[in-house]
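Structures for review follow.
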Structure P
Amino acid sequence: MYSDIIYPYPPLLTFILATLYKIFGYQLMIAKLFVIILLLINDGFIYLILRRFVKSETVFLLGVLFYVIIQSVLEGNMLWFDVVMVTPVLVSTYFLLKKNYFWAGLFMGVAALTKQTAGILAIIGIYYAIREGGIGSLKKYLACPIGLGIILFGWLLTTNQFIDFWNWVLWYPLSYWSSFPGYVQMSVLGKERIMFLSLIISLGLLLIKVKKVFLVKSENLVLLGSTLLSLVVVYPRFSFFHLQLFIAFWCILFTYLVSFINLRKLYLFTILLMGFLLIGQVKVGWQKEARFWGRDDFYKVENLKKIIGDEKEVYLLGLPSQYYVIGNFLPPKPWFDNFGWYLEILGEQEKILKSWEDNPPGYIIRQIPKSGNWYDLGVYEPEKIVGYIKENYVVKDKLGNVEIWQKD
């Protein structure tokens, strides 16, 4: 998985999806149903967590309603690591608040195996376990994450992938990528800024108003700490789908804080929030095609297949990687997306080209780069790989801004 693919995430989500697709087929509906089930589980655990803090069932349901609305219109209706990890983190938080440290640790381990940044939330679990139950509770909390880590380590060693895993999942993101131009994109612009600030400011004002009442319980600090740390995992690229964990905790914490003040204000805020978000976002996204899986994608791949015939092994340079699935193509090993922070790692392009010496792809399908900064997505091309292509392949055909290169 790591030796044949440049893959900067833990393996759990890919294993789950691979299993589902093998059973039910490579269909968009399988991905949609998977996400819908996860979101329904999130709804249930937000409800259960709020029940521990608030007495009114009306408030429970309003908190769930917040989540249903906000995550739906702020990029939560998609399949991505940041969306999927919300579920095990919420389940872990629920068990943590119940002081069931074993299950809390188990689901935090599952979250970290979904996306490594989820492990930051374990700080809250460690703090709460020590504060409430001492070293014995901490051992229970850490038992499963350590056990899962040992299993992962053993699998990586036996499959000879540990070094690749270490580099792509941990070392390169922490040491190299942040210095690559264009990799860190934390600016918030336009309508996104207004929406994001409305969430932050509303929460901040409530905390200021009720802090004397709110901060007396350690359970409350779990919610506050989880909310703040879920902002950290947005780094290095701001977008609302990276904010899904924060959105879930925001809905819980905001609902709880308002319950200290006045339910009428909660009702009023719900109406305003629904109007603000629905008018701004639903109008834009209503009945849009699934991202990366639209009619234009299928049309383009169909025309490419007419040119290259039944050729299976194809390298896509600058084109989206879902075309491998749509066209039933196979990428050459190692498979990699055309990101500068991947391919500008010292020696990486040479490693790829060495593997091509024995098994070169039959065709190169290259999208002509846009103009702009050399490192921007859609502009960047790996210089050594492109040089190899120009020396060993010739242009067979052209389809719009896409060139089809065949082995010379």
Structure Q
Amino acid sequence: MRRVSAFSDARRRPRTIIWLSVFAILAVTAWAGALIGTSTEWFCEEPCHIVHADNTKAYNASPHAKVSCIACHEPVNATPLEYTFMKIYVLPDLWATITKTFDLPMNPSHEVALAMPEEQCTQCHDLKTRPISASSGIKIDHPIHAENGVKCTLCHNRVAHNDEAVDYTLPGDRKHADWMQMDGCFRCHGQTDDAKAPGTCSACHTATFDLVPTSHDAAGWYTPYGESGGHAKAAKLESATVAAAALHVESAEAEEKQDAEPTLPTVESVNSCYTCHKRAFCDDCHGGLTLPHPDAFIKNHGKAGYAAPETCGRCHARNAAEAKTGGFCNACHHPTSTPGQKWINEHPKTVISSGSTACFDCHKNEQCAYCHVNGTSAGRAAMAAEFAR
């Protein structure tokens, strides 16, 4: 019996080795096939990564459309084992993709660009052999950026997914900020002494470059004693955008939705006005008043007008004469007034035709009585004293 058993074991051993070899070959083949298949552009765009449908549109419209996805999004010269571990790491995302419960927008805080190693770009792009073709009037010192640890994607964040001309269709998705715009530069550059890099015009622009944006040349941008709604509207929009960006960052941090703390401010938090102008530029023109005016300012703005009418007149006066006298107040408070005329001489007609109810939004009953009893000169003096308190 022992001889028969030993003989049977001897016959089974080659079969076991053969089947184990076949199984190993099939496993390696399946592993290699899965590794290669899940690294193709087709796989990234269609069956699994439908979450990237909008990003794919931007990718296909970019100069990198023929570059493999993994060339940028996987480590350079990674081993098959490293690729395998990375596939396993993102495997939990499969369920959200199948059930379409993924969150949008993708990469909302630009973590990919902030963390992408420079080798992902330099494996193809070599600044020593590749000439730089910057836009007209712009000069970028790439070596000094590299010396200060500025990686390629800290500026070129949308080079492979430039979505400017692409229409997004996924519900809840939105386009990303392009750091190649001037606001993106001022995440590091600045006009203040504590900025990481200089914000002077000559640092990035040639001597012949027109530093005045086209928006500033448009009618109504700013005209002394005229229409200045253009620059005021832009300033208000910038202030609102910066304030909203600050609230968004605070909210994201509070809810711990960010995978990594950003190492740079967001582009939305950069005030475009201050990329060219120092804050003192605005303050000098506005006499130190906070602009845009805070909500509480409207209650006491009369005092500011009486104290420095020429300062208020730079924006609100309709001509130089009004700026000196404070007559520009009539433009808002007495819309039926005639420019250049004294409202005190015109107001009786308005009171007769429309009544005096609106007058008491600003004036007390006693002010009317004071003028009508003591005369206009004394009344004006008393009114000035009232607002100067």
Relative contact order in percent (Cα under 8 Å, 6 or more apart) gets 12 when computed on, of labels P, Q, structure Q
If we compute Rg/Rh (Cα atoms, Kirkwood Rh) for structures P, Q, which one ends up with the highest value? Q
Here helix-only ellipticity at 222 nm (-39500 (n - 2.57) for each DSSP H run of 4 or more, over all residues; to 500) has been calculated and equals -19000, so which of P, Q was it run on? P
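Taken together, the values in this text are just the output of simple stated rules run on the coordinates, not laboratory data. Treat the numbers as computed from the prediction; the structure is a model and nothing was measured.
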